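Each structure below is given as C-alpha cells.
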Structure P
Amino acid sequence: MNIVIVGAGSVGLELVEQLIREGHNITVIDSEQKNVQDAVNRFDVKGLVGNGGSLDTLLEAGVKECDLFIAVTEKDEINVLACMVAKSIGVEYTVARVRNPEYTSMANDKNNIGISLMVNPEYQVSEEILNILQLPSAINIHNFSEGNADLVETRIKRDSILNGVALKDLHLYIKQRILICAVLRNNDVIIPDGFFKLREDDIIYFTATERNIRSLFQDLKINQRTRKVFIAGGSKITYYLAKGLDRIAYNVKIVSQNKEDCKVLADNLNYIDVINGDPSDQALLNSEGYKNADAFIALTDNDETNIMLSTYAHSSGVRKVITKVDNDAYLRMTSNTLDTIISTKLSTAQQIVTYVRTFTGEEDNIVKKIYKISDDKAEALEFTAGESFGALNTPLKDIKFKKDVLIGGIIREGEFIIPSGMDVIQAKDLVIVVTTNNIFDDLNDILG
C-alpha cells in the first residue's frame, strides 16, 4: 500500500518503522526538516518538509495517489484539517490522532468531516489501565471479542505452584481452564508445547475468561483488590482514567503540579481528591498517604519522573505500580524492572497498524485486533473466520500450521472455547492466534 503519514515525531516514526516492516511504501510529511531527515535516514521512505494541512503540500507529496492518509502530529487541529483536505482531493481512507477530550464528540461525526478512523491514545491507554486495576495481579490484560476472552500477562514467582510444572500437567495443579500461549524467558518469546516447563521469572501469556482468571489468581494466592488509587500527574490520560474510576467508586487521589490541569480535573470529577503540588516531592507524597494506596500510577508528561516515582512507590511497598513510558530507550531499560508499563506511542501505532491490516487481508478472514507481545517479538491477533478459510471444519490436529503458531482460543456465539485437537474452526468464529510471525493480516496466513 502507498501510505502518507503527516507527523514525524515519536508516534510517526514508530508507525513508519512498523509499516515499513510490513512492506508498505511510506511518504512522510513534517514541518520540521530535522524530523523529516531522521525518518529518511532511518528508513527507506520519501520525505517532504511542509505543512500537513496545506493543499499544496499534500498535492506535492502525491496524496491523490495514496491508499491511506494518516495524520499524527502533536496538534489535533492540524490532524483533523489534514484529513479533511486529503478527503477533499479524493483520498478515501484517512486516520487522525485526536487527543483532546473536547474533541471526542467529533467521533460521532467523523464520516462527515472526512475521517475514517479517529485514534485517541490517551483514552485507549486509560481503558487499558482500568482493565489492569480490576485484575491487578496481571502485568497486562488485552480483551478479545468484546470481553468474552482475555489475554493475560503475568509473572511466575519462586513460590508459585506453577514453578517447574510442565504444561501438559497443568490440570493437576489448577482447576481453571486456561491456555498458556506464549512465554517470555531470557528476553526470548517461546510458543510452548505440552512438554515445556515453567520456571521462576517466566512471564506467561494465557487466554481465559475473566471469571476463570479471577479464580486462577485466587488459587495462586495472588488475587488482589484495588480500592485506593494514587495518580501522579494531571495529564489527559489522568482525566479519562479518573472519569472511569469515578464511575465505579474507587477512592482516588491525584497530585499534579499544573494548576490548570488541577482545575479541569476538580471541576469535572466527583468524589476525587485533586492536590496541586509536585508529585516528586517526597514529603508531599508521604503527607498524602501514597503508601496506603493499592495502586500507584505515574502519568506525568516526563518519562524520567514517572520511572523515578514508580521505583520509589515500589520500594515503599505499594502492591501495584503502573508507569507511563514512551521513550524507546527507557522502554527497553525498564521492561524487566518496572511492574506494568503503558505507552501512548505504542498504543497509537497498534491501533493504526490493525486498521492498515484490514485493507491487506481477505474481506471474510479479516484481522480485528492486534496486540504486540514483549516489544514486538510476537503478536496475539483476533480474526473472523470466513467461508474462504482453507481449513474450515477441519480438526485442529489435522491442520498443518506454520511454525510458531498457536490457536489461543475460539469464540463461537459469545462462548470462549479453549481448543483441543478435535475442535474445528467454523465460519463466523472469532479465532485468537498467537505467533512470532509478525505480519499476518489474513487467517489463511497461519496455514503451512
Structure Q
Amino acid sequence: MSKTKKILALALSAAMALSLLAGCGGGDKPAGGSNAGNPSSAGTPTGGGETGRVYWLNFKPELDETAQALAKTYTDKTGVPVQVITAASGTYQQTLTAEMDKSAPPTLFNIGNSAGVADWGEYAMDLTGTAIANELNTDAYNLYDDAGKLVSIGYCYECYGIIVNPDLVTKAGHSMDEIKDFASLKAVVEDIHANAATLGFDAFTSCDMDDSSSWRFTGHMANLEYYYEQEGTTWTECPATISGKYLDNFKNLYDLCINNSLTAPTDLATGGHDAGQEFKDGKAAFTVQGSWEYANYVASVPNATMIPYYCGVSGEDKAGLNCGTENCWAVNANVSEADQKATIDFMVWLVSDPDASAKMVEQLGVLPYKNAPESANGFLSDAAEYTANGCYVMNWATNYQPNVDEYRRGLVAALNQYNADQSAANWDQFRIAFVDGWAAQYNAVNG
C-alpha cells in the first residue's frame, strides 16, 4: 500500500468512527459548487422499455459535467438510456419533490441524512445484498430506516476547511509553518489585507451571502460551533436546543474572513462575486471551500492546501479538517424492476469500471468502493495527514441543522444585518437566529 493510500485509510477510519446518521427535518443542501443544470428546462426522461432506463437526479452541481459525459458513454456502450438532471445549488429538495410527481420519476436520487430517510425512505428500495452494496468497502456512510432497511449508500467522502495558496503567503513574507492556530492565522491574514494594494492580492476571497455562497458560512463554517458544542461526544440525534457556547469562536473566524477580503462586508448581501475564480486568478490567498473543488483549483493553484477552521478554541493546534459526507445514493422503489436493475447496473459501472471510476474519483475525491482507484485529491490528503499526525477530525455536526433551509435563511438574514453594521446589537440578533432559531425549527418539524 502506498503512503498516500495508507494516510487516506487512516482518515477514512477516523471519519467512519465519527460518521453521522444526521439531520432532524427539512431538506438537504448541496455541498458546494456553482449552479448546474435546470430541471425545468431539461425535460422528463423517457422510458427505456424492457432494458430499463436510468434517470439520475444529481445532488452535486460540481459533478454535472462529468456525470453527463459518463451517462453518454454508458448509453453508447450498452444502449441503456441514461439521463442526468442536476438540481441547481440549494434547490435539491424542491426539485426532488417536483420530479417524483412525474410519470417518469428519478430512478436514482440522493438521501443524505436521517431527515432525508424520514422524508424519502418509503420511496427507496432496500439496497441490502444488491450488486452495488456488494461493491462497498465500508458501511460507514450507509443510512438505514427504523426497520433496518438500507435506504441509501454513500458514494463519496469529503472534507472542508480553509483553502490556502501557499505561494501567495510566501510572497507576502510569511510561511505556512507560521499558521498553527487562530492567533497566528489572524496575524498573517491581517498583514496581507493591510498590504493588499502593494502585494496585488488580498487575504480572503469574497464572502457573498447569496444562495450560491452563503452555505459556506451558514452550513460549513457553522459546523465549528456545533462540533465544539458536542464537547468530546458526537450527537446521535438532533438536539432540541443548542447553547451557542462557541459562537464567539465562530465570530472570530467569520469576522476575520469578511473584514480582510476582496469585497467589503456591506457589499455581500446581493452576491455576484465568484470566490472560486478569485482564488484561481490569484486575487486572494485564502478561501473557504471543500475537497470537491480540488480538481477545479489545482490547475491554477497547484500548491493549494487546506487548513482547519482555526477559531481560538483551546487546543486547536491539534485540530484537523471537517470530514464526512451527505452524498448518498438511493434507488426508487416505485419504478419498474427493469428500471431498478438498469439503475443498479449503471451505479456498479460508475464505481468499478476503470475509466468511469477514475473520472468519478477525479471529481469526488474518494469513492468508498473496493474497485475504485486511489484518490489524487490533495485536500483529502491534507485531511489524512492531519489525522495521521494525531489531530482530531471535526465531524459534520452541521448535518443536524433542523428544517435546514428555513434555519439557514434566518442565519443569512441576520448575517446580512450584521455585515451592514457590525454592532454588538446586530451580533446579538444573529445569536438569537442561531440558537433560538434552532429550537424554533426543531419544534416546527417535531411539534
Structure R
Amino acid sequence: MGALNDNLFKNALLVIIVSQVVSLAGNSVNFITNLAVGLFILPYLLFSTTAGQLADRFDKAMLIRRIKLAEILIMLAGCYALYSLNLYLMLGTLFLLGIQSSFFGPLKYAIIPQHLHSSELLAGNAQVGMGTFVSILLGTLVGSWMVTVPDGRYYLGAATVAAAVIGWLCSRGIPEAPATETAEMTWHPVRNTIDNFALTRQDPTVFYCVLGISWFWLFGGCILTQVPNFSVAILHGEPQLISVLLAAFIVGVATGCLLCSKLSGNQVEPGIIPLGALGLSAFSIDLYLAANNYETTLALLAPISAIQFIGLWAGLHILLDLLCIGLFGGFFIVPLYAMVQARTDSRQRARVIAANNIMNAVFMISGSLLGMACLTLLGLTIPEFFLFMGLLNAAVLTWIFYRAPEFIQRFIAWLTTNMTWVRKKRL
C-alpha cells in the first residue's frame, strides 16, 4: 500500500506538472519534473542512517504503525494540495512521502527475518518484491490516468488517503518485533553513515550483494526512464503504448520474484543470481536488435496503437524482451536481498539495509546522469543505449562475481544439480 501510494501521488504530480506547470508556477517543465524526482530520492540520502538506527533499537512493528499513521496525515495534506492545485505544497508532500518511505525501507526488510524461518526467507522476500512491483505498476498507471479525467484529482486524493488508512489498518496486525540492539542512539549522520558502510564490509559477500542490488536499481532505472521516449520516438506508438511496455517490464519482475523460490528449492540460493545477470544482458542486447528490426520492417502508418503494435512480430518481440528483462531482474534481485538478511547480524541488520538504501539512491542518481551523458553528450540512440547498458551490465557483474566467487561456484553447483534432476526425470 505504501508503494502504491507513493506512485499514485508521484505520477499524478508529474502529469500535473507537464500539463499545468506554466499556469501554476511559470517555471520550466523539465526543471520542475527533475526537482520532483529529486525531492523524492533526497530523503533516502538524508534520513536512511537514522532510520536504520531506529529500526535496530525499537520494536519494528510499533515503528511501522507510527510511520503508517504519519502517512495518513501526509496524504491529507496531499489532498488539500491537489484540491487547491498548490504546486509547492504538492512538492512538499512528495518530499514528506520520500521521508516516510526512507524510514519504512529498513523496517520492511529487517523485520522479515524476525518472523520467518530461514527456509522461508527467499519466499518471503519474493512476495514482498512481487507486491512492491505490482503496486508500482498500479500506482504508475492509475495515478497518471486518474488525474486526467474530470475532477480526477479529487478522486485521486480520496484514493491516496484510503490507501494510507488501509496500510495503517494492516500494520496493526503485524506481530511484535522487539529491538535487536540495546546501545543508545547517536546523532552524527556522517559518521553513522560511514559506520553503516563499514558494517556492510564486515562480510565481503554482503558488501557485493549490496553493490549488486544498487546496480540493479541503476540498470532498471536507466531502462525504464527511456521507455516513454522509446515508445513515441522510436516505435512511433500512441501514448497508451508507454503503459503497455512499462507493464510488461514490471509484470516480468513480479513474475521473476515469485519464481525464485521454485528455482532455488525454497532456500537462499546464490546460484540463480548469475542466471539473472546473464538474462539482463542477453535480453537488453536483443532489445537493441529487435528495435532495429522493428524500424526496418515497419509498414503501418504512425502513430501505432498498442493493439497494432502487439500484432506485429517485431512489436511482440520488443514486448517479450522487456518482459524477460524484468523476469531475469526478479531472479537477480530477490536472492540478493535474502542473502543480505541471512548473513547480517540481527543487531545490525537494519543499519546495513539503511546503507544499502543510501547506495541505491546514489546509484539511481548516477543512472540518470549516465543516461543524459550517453544520449545527449555521446549522441547514442535509445536502442544503442540499451545495447550499451547490456554490455555494461555484463562487465560490472562479471567484476562483482570475480570479487565474490561464491556466486559462480553456487551457479555451477545449482546448474549441475538441476541438470542431474532433469536427466533422472527423463529416465
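Each value in this text was obtained by applying a stated rule to the coordinates, not by laboratory testing. In this text, all values refer to a predicted model and were calculated from it rather than measured experimentally. Cβ atoms are built from the backbone, for glycine too; each structure is taken alone.
In this comparison of P, Q, R, the computed figure 2.1 for distance in nm of label points 7 Å out along Cα→Cβ at positions 324 and 412 is attributed to Q.
Here distance in nm of label points 7 Å out along Cα→Cβ at positions 244 and 380 has been calculated and equals 3.7, so which of P, Q, R was it run on? It was calculated from structure Q.
When helix-only ellipticity at 222 nm (-39500 (n - 2.57) for each DSSP H run of 4 or more, over all residues; to 500) is computed across structures P, Q, R, the figure -8500 traces back to P.
I have 17.9 for mean count of other Cβ atoms within 10 Å over residues 68-75, calculated from one of the structures P, Q, R. Which structure is it? Answer by label: Q.
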